[in-house]
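Heads up, there are several structures right after this.
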Structure I
Amino acid sequence: MKLFGAPLSPFVRKAVIVAREKNIEYEYDPRPSPLGWPEGFEAINPLKRIPALLPDASNSDYAINDSSAICAYFEKLQPEPPLYPQQAEDYGRALWIEEVADSEFAGRVGMGVFRPIFFNLASGKKADVEAASKGFGVLSEVLLPYLEAQLGDAEWFAGDIFSIADIAVMSQMMSLDLVGFGLPSDRFPSLRAHFERCIARPSVAESVAQNNQFVEKMGFKIERITG
């Protein structure tokens with residue numbers, strides 16, 4: 001089994017954390033990214049998106065692409081521990097929160113906050129803190145309050161287990177935190193507490209450490225803006 005995708009991608013991160021939770025072993029190729037696609041990658045994913053997974057690393061003709069598809073495949077491949085709720089209402093809710101995190105939330109986090117900081121630095125430019133702050137302001141108007149309300153006083157988003165919903169939301173939050181935009185605990189106390197619970201898990205803590213090491217290795221100096 002072989003997983004492809006840049007380590008700072010929240011979608012790659014999501015798949016990696018699911019694999020770690022389930023102790024699924026795989027080869028890892030970090031090269032494919034929006035900054036550059038290795039030759040022949042379009043044969044694996046013609047859309048040139050990450051992550052991509054080859055269940056058989058020697059057979060590039062059969063791939064599973066998209067983080068949601070990969071995570072669902074991992075769940076079937078290794079059902080324990082379950083990361084998708086069994087009860088129908090909780091299951092549906094988990095898929096909905098995952099969709100919110102992977103679509104509108106991911107778009108606003110990536111384009112509005114992460115890119116003005118990280119992509120500018122990766123291109124040798126100055127981090128555009130003003131643009132990123134505006135992007136975080138947009139998140140704070142609707143999406144972050146929505147997720148805060150959906151979590152409420154609960155420990156997890158969907159039922160009483162750590163699920164794909166929590167992983168999807170937390171993966172995006174990690175991107176915010178990585179570029180200096182941690183969640184303010186006074187404005188989003190439930191989400192901040194949820195984030196802290198998530199990153200305390202060994203599967204997530206390992207990703208946090210690897211992401212920080214990657215940024216440090218690149219020599220980026222990222223200012224803490226919020227949180």
Structure II
Amino acid sequence: MAIPVVFAITLHEAAHGWVANKLGDPTAKLHGRLTLNPLAHIDLFGTIILPILSYIFAGFVIGAAKPVPVNFSNLRNPKRDIIWVGAAGPAVNLLMALGCGILLQVLVLLTINGLARFHFVSLILLPILLMLKEGVKWNVMLAIFNLIPVPPLDGSRILIGLLPHRQAEAFSRIEPYGMLIIVFLVFLNPLGFMTHVIWPVMSFLTRMFAGMPVF
């Protein structure tokens with residue numbers, strides 16, 4: 001599980017910085033955050049402590065990487081470009097989930113066709129199949145969870161870009177309380193938001209990508 005999760009987080013964060021840089025803001029590049037080195041994106045609380053606590057107290061894992069610094073005023077069209085910067089991370093994760101799903105099905109077909117009858121091949125294929133399966137799951141989870149429109153999640157950036165200026169400004173004021181709202185949504189699950197909306201969407205997309213036919 002570790003390798004797919006690291007790749008999912010690293011490419012997610014690098015995608016934000018890469019799109020921001022293309023749209024006029026080099027802040028992430030200047031801070032060395034366009035790298036694919038996972039160490040540059042690890043946050044002590046979000047990447048290590050929060051996943052451990054959520055698993056112990058809630059039975060599932062949530063976490064976050066170190067946010068990529070973006071100066072939205074540097075963007076050529078801040079109101080529009082904030083949408084693309086926010087959407088970049090989830091989009092990359094969904095593409096990675098799709099890629100893992102296709103590779104998973106290719107290897108399953110090869111296994112069914114007798115490739116795994118050789119012992120040394122099966123020793124290599126099994127961990128790869130498991131990593132691809134986890135890659136589908138964690139990339140979908142990271143994409144959908146980040147699309148929740150609560151700051152500092154990516155969905156809030158997209159919503160701010162879509163709202164009229166006055167409403168966007170009012171909505172952005174809740175950012176100092178964003179992490180408290182996220183913890184409230186995840187752990188207290190008001191109105192079944194997580195169990196009836198977020199988890200079913202994650203489950204559906206995970207099954208769809210993992211079981212997608214190759215041809």
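Quick note: the coordinates plus some simple rules give every number you see, no bench work behind them. Predicted model only: the values in this text are computed from it and were never measured. Cβ atoms are built from the backbone, for glycine too; each structure is taken alone.
Worth pointing out:
- Which of I, II leads on relative contact order in percent (Cα under 8 Å, 6 or more apart), largest value: II
- For helix-only ellipticity at 222 nm (-39500 (n - 2.57) for each DSSP H run of 4 or more, over all residues; to 500) computed as -14000, the structure of I, II it came from: I
- Which of I, II leads on mean count of other Cβ atoms within 10 Å over residues 45-52, largest value: I
- Highest-scoring entry among I, II, by Rg/Rh (Cα atoms, Kirkwood Rh), is II.
- If distance in nm of label points 7 Å out along Cα→Cβ at positions 189 and 205 is computed and equals 2.0, the structure in I, II: II
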